[in-house]
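Novice: Structures are listed in the sections that come next.
Readers should treat all values here as calculations from the given coordinates under stated rules, not as data from a laboratory. No experiment lies behind these values; they were computed from the predicted model shown. Cβ atoms are built from the backbone, for glycine too; each structure is taken alone.
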Structure 1
Amino acid sequence: MSFDKDARDWDKDLKKVERSEIFAKAITDFIKPDTTLKALEFGCGTGLLSFALKDAFQAITLVDNSQGMIDVLQEKIKIKGIKNFTPICSNSLEDGLKPNNFDVIYTLMTLHHIVDLDRILQLFYSSLKTNGYLCIADLVEEDGSFHSDSTTFDGHNGFDKDELNAILLKNGLETEYYKICTESERELNGKIKKYPLFLLIAKKTS
């Protein structure tokens, strides 16, 4: 999947914009952040979710491995005069994830692309302050058809709630909230197939 190639037209998909706003509201309704908190968006793309959350946090670090996405994001930051965003382009999972640095980490439709869940969750855990939150917005477990148009996808076919809870708990993160918030649509064989998307919020308790 070429995110660099898709970056220029990413924000033209109004369903992606709406999806980000739905998840942003769900995150703020549960966490009720104040403007002293620091956040990180992992797999930020063009920053749609962070733009929807820009007034909720003091500072937001945005990390993505697509230079094309980061280029578009930087243009948007300049045009809109955003002062509290720090974009980082990197292929390394570790970049931007400083120990005990963030009150909230959030990720939208990114985790299912990460093969080694334990490694990324350990990094999230170490980067969160005690009582910090990890917010995962992603696909409910599906039949593998969501990425059927890709010959290179090697991630997860969404997530089972109980299995994801168990992996999080093993890595020091306890689920406090889970809700199916919206859905994504794909055209398959001339028909529209709908894929539920959940928001899970877990807390670092120690």
Structure 2
Amino acid sequence: MNIMERVICLLIGYVFGTFQTAVIYGKLKGVDIRKMGSGNAGTTNTLRVLGTKAGFIVLFGDMLKCILAVVIVNVIFGKTHPEMIYLLKIYAAAGCVLGHDFPLMLKFKGGKGIACTAGYMCAMHWSFIPMFVSVFLIIFNITHYVSLGSLSIYVGFMIQLIIEGQLGLYGMSQAHLLEMYFIAALMTILAFYQHRTNIQKLLEHNERKTYIFKKNKL
């Protein structure tokens, strides 16, 4: 497998990532989500500005676009490169996160990529679903900090990916496993970078709490 397959997977992911669910839904409601609340085109800001229903719609929309990108990559390369399809899937996921975070058509102002990554975990392997759901719900329900729950998902993702990879779940060579870990590490670093303001607020105890079934004050 040469570099072209990797580039194709990145591009497929990027194209899907540029479909900004929050922006599209906000426009349908007569709102530019990037000019409201935190200005972030993601689930949390949509929930705070437009309510719980809108937040869930955006969450599932952003998850779905990454799932579709990964499924398409699997259809294209699943038969020709079955021994490293998981590596190609993570390239598609990375492209989707980049497209979501830095959409070309919106002057590179997008979201933070957490919902996209959750979608990737669903499409990557079923074993990730219990992890990210339980980790997020436990952290969020205790603290009501979406940012802390989101970053905890990434930490859990990295740990589980490496454990399962070393146990042979993905059926890839060690070299390609290391490449997959490297891409996942870059995605994790990007997630923490995108949340740098939230991290600072958490350290200063100024981070805003979010509630699912009660009104969030703007």
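Novice: Taking mean count of other Cβ atoms within 10 Å over residues 19-26 for each of 1, 2, which is largest? Present the calculation step by step, with values, prior to reporting the outcome.
Specialist: Values: 1: 19.2; 2: 22.2.
The maximum falls on structure 2.
Novice: Ranked by relative contact order in percent (Cα under 8 Å, 6 or more apart), which of 1, 2 sits at the highest value? Please report the intermediate quantities before stating the final value.
Specialist: On the way: 1: 18; 2: 23.
If we compare relative contact order in percent (Cα under 8 Å, 6 or more apart) over 1, 2, the biggest value is for 2.
Novice: Any idea which of 1, 2 comes out highest on distance in nm of label points 7 Å out along Cα→Cβ at positions 91 and 107? Walk me through the numbers before you get to the answer.
Specialist: Working: 1: 1.9; 2: 3.3.
Going through 1, 2 one by one, distance in nm of label points 7 Å out along Cα→Cβ at positions 91 and 107 peaks for structure 2.
Novice: May I pose another question? Taking 18.8 as the value of mean count of other Cβ atoms within 10 Å over residues 123-130 derived from one of the structures shown (1, 2), identify that structure. Walk me through the numbers on the way to the answer.
Specialist: Details: 1: 18.8; 2: 15.4.
So the calculation was done on 1.
Novice: Given 0.94 as the derived value for Rg/Rh (Cα atoms, Kirkwood Rh), which of the supplied structures 1, 2 does it correspond to? Display every interim value, and only then the final one.
Specialist: Working: 1: 0.94; 2: 0.97.
Computed on structure 1.
Novice: May I pose another question? Using helix-only ellipticity at 222 nm (-39500 (n - 2.57) for each DSSP H run of 4 or more, over all residues; to 500) as the calculated read-out, with -22500 as its value, let me know the right label among 1, 2. The partial results should precede the final answer.
Specialist: Numbers: 1: -9000; 2: -22500.
Computing helix-only ellipticity at 222 nm (-39500 (n - 2.57) for each DSSP H run of 4 or more, over all residues; to 500) on every structure in 1, 2 gives -22500 only for 2.
Novice: Comparing structures 1, 2 by FRET efficiency 1/(1 + (r/R0)^6) of positions 83 and 171 (r between Cβ atoms, R0 = 25 Å, to 0.05), which one has the largest value? The partial results should precede the final answer.
Specialist: Numbers: 1: 0.15; 2: 1.00.
Structure 2 comes out on top.
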